[in-house]
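Where a number appears in this text, it was derived from the coordinates with a stated rule and is not lab data. Every value quoted in this text rests on a predicted model; they were computed, and no experiment measured them.
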Structure 1
Amino acid sequence: MSIRSKKILEWTILTVLGVIFVLLVSLFFYQKTYAGKIYYNVSVSGIDLSGKTKKQAQTLLESKFNAVTTKDVTFVAEDKEVTVPVADTGLTFDVSLAVNNAYSTGRSGQFFNHLWESAKTVISDQKIDVPAEIDEAKFKTLTDEKLPGLNVEAQNAQIKLESGVVSVVSEQAGQLIDTKDLANKIIDTSSEKNTENTLRVALNVTPVEATISSQNLNTVKAEAEKTISKTLTLTYEEKKFTPTKSEIGTFLSFDVNGSTFAISYSENAIKTYLSKISKNFEIQKKDRKINAADNSVIEEGVQGKYLDKNAATAKIKTEFTKTTPATIALTTYTEDPKELKVFPAEGIVPGRYEGKYIDIDLAQQKLCQIEGNNVLGCYTVSSGKPSTPTPVGTRYIMDKNPRAWSAPYGLYMPWWMGMGGGYGIHELPEWPGGYKEGEAHLGTPVSHGCVRLGVGPAQTMYNWADIGTPVYIHK
């Protein structure tokens, strides 16, 4: 090797060694400069943390990810939505772990590895994500309590009978949401790239078909139309009564058994109609009242005459199985008056009727349930105020509804038992906002004419009294 070549080689070696020395010195000062700080080019979820201490990095990241958990997230299933705070999904971010990972980037326990790893931060970006997790307890609350509202129950086709017209209400398909991959969707939607104030998560849904379709009801519809078109005449002596299509329609009820629909007949509805027409010929029994003090006659008795509703109902149901027009002769039965010895203040007198009846004493504001000569129970009531009094005399339970609505007064009347003429017996009224009349009103006539019972007694009487039960109202 020539002298010139040797010199070139020596200079080359010295130059390389010089460069290495400069790099090592530079790395040494680089490491010194970033001692206790995050190295250059290290970012977490888009935030540059170069030269930041762990505490500074923690503050920056918490500010960003706390803002994410204070947002709302809207879950969408077709045309239904539910919006909840992101925090209620159970989503959390491990900011501390991300900060530790950022600080560890470029640092290694071994000298040469440390040099190499720190050098990499100078020449290339080091990107780190904040780990996201879902709290299982909160997520279960979300899926069990808040998201089921996105499910839609399939609605079977229905027969609608209104004003004597039979129609079919079409079925409505339902939907069932799929939450199988929901946790991952929440994490993806809540990433730092989403800048919307309200996040949106689209859920997969499974269609749920109705059990009964409109086609299933064609036969039932035809049968119902045929039934309400039947000519039915009820006679009593010279009187004739012909129920309209609309009235016959109230007799029908539609029973569902699996995927089939069938027509049946409501005895209560038929008896309600019979109670209405029987007012034209029934005579209410009045007992002969004798003053118990001096045996003077307070009131002469009147024999009662009543429509045999059970027999009439059975005949009507039989005729509906036939296609030809029908005429049914109504039958009645009589009840002889009893002789009652009473004091001028009439009070509660058992034995006024055979079987069940209700005795309402307006003077005492008492209602008693009586069977024969046995008083089964008495309850304090609130009857009509002087300007809207409760009518006296004998009435009958004509219809029942566990929660009737009063349109004129805008309130509910639980355990309603109608006595005709808009009057009834019911529990203390309730308003749609949740307010309920207090028990303190019981014992004082304050109603619009109905007889109000307290909580408990009203349901007891509703369950005990049948359609047709006599109600004797007196002072």
Structure 2
Amino acid sequence: MLELLNTILQYYCKIETYRPVVTGVSGGPDSLVLLDVLNRLGYPVIVGHLNHLIRPQGQLEASLVKKSAMERGLIYVCEEFDVPSYAREQKLSIETAAREIRYRFLFKLAGEYRAQAVAVGHTADDQVETILLHLLRGSGMAGLRGMSYSALPNQWSNTIPLVRPLLSIWRLEVLEYINRHELQPSDDVSNLDISYLRNRVRHELIPLLETYNPGVRKSIWRTAEIVKDDMTVLDHMVDQAWDNCLDEIGENYLSFRRNDFIKQAKSVQRYLLIRGVRKLRPGSWDYDFSIIDRGIRFIENARSGSVSELAQGLKLFADLDKLWLCGDERELPIWKQFPRLNHQQGVNISVPGRVFLSSDWVLQAVGPTLIEDEDHDEIFNNSDTYTTWVDADQLAHPLVVRGRVPGDIISPLGMGESTIKISDLMINLKIPSQARDFWPIVCDQQEVIWVPGMRMSHRVRVRADTKQVVKFSALSTPRE
């Protein structure tokens, strides 16, 4: 077994003999065998043990692990953590909380000792149990491939791999090694507690399946190996799709180009969504198929401006040409490119004068000023939709800046007395729905005279005989 494990360590786990490896040792048979194997093969081991304060025998287990480390001259680090209290506070199962705290401890230790990897003692039997748990939860192909010999990036680190050298070693082989080398593992009685789902799978479901096929464990394990190979092809496709579809990524959001995303095969879409969630929520790793599938169905049918809850506090938000995965759609960067009015009721604006629309935008009026011949080129060739000039003598004061209300219309420049609903104008110009209700509108006492970023009224246009003008500008201002 030593020769096989040395091959696995070198070729599958990519572990080198001259750099430390943090090894999680609970004191049970699997982790104790892993500790002994690594030591016999000459790997420098840092023994990490976490007392979860779940069982009364936790102190005894810590003492046994310390003794095993000291006998081999290895560094031993032990910490205690009140996992039951943490599980209650975070509303997690004991299993999930214990796993989270244990790996957090091991990877912190790996960082402190500049270890090349964190090694844990998962066996082939653990692999079978994990795959069955994934099936029960409704996992896709990623769940069927189970655990890998080396995982990087992983839930806890982007630089330190999590390795599982015993993943092809069966529990019977572990017990034979224990007897042959006269090791003394601790007896974890919680492994018999069928209130834990994994234990029910181990002690009830697998024995039942063996009544149908005595070799069911090996069949499931081989299936995982086949799926792993198939997934390398799918992973390559997802990598390419990620590069093709990803538009931008920030601290609490990312966006896909919607048309490119929808063109992908459904399976690729699912993995793009899973990868997106993992990018934004690195601490979360496994997802129910139904959650991801619900997200895909939303994407298929979502209208612009639609929002759907996904998982881990994340939402899907459909824009006209983008699909956003985010924590809060109101904080997306797309809104900063549009003027936003924080108050819907009207606010008078003097000429000259200005109105602060929000912390990011200000609307100002300059004038009235006499128009000079040289001004005509600038005014008539203006391409900045957030700046406009109007005929000062055509304005019916006072002027008001307000939000859009149902029924608002405008007679756009060049259309004479013809009108269009501002809501239709916004749709035609592909303004996201979330931005429309907060868009500032400038009105005089007769009509809407300007929608910044869109159109001005034909009535107040600058003519050849205009004597004086007012210049309006909607300006984006950086936060102080």
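One table, with the values for the structure above:
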{"item": "Which of 1, 2 yields -8500 [helix-only ellipticity at 222 nm (-39500 (n - 2.57) for each DSSP H run of 4 or more, over all residues; to 500), calculated]", "result": "1"}
{"item": "Source structure (of 1, 2) for semi-axes √(5λ) of the Cα gyration tensor in Å, computed value 66, 23, 19", "result": "2"}
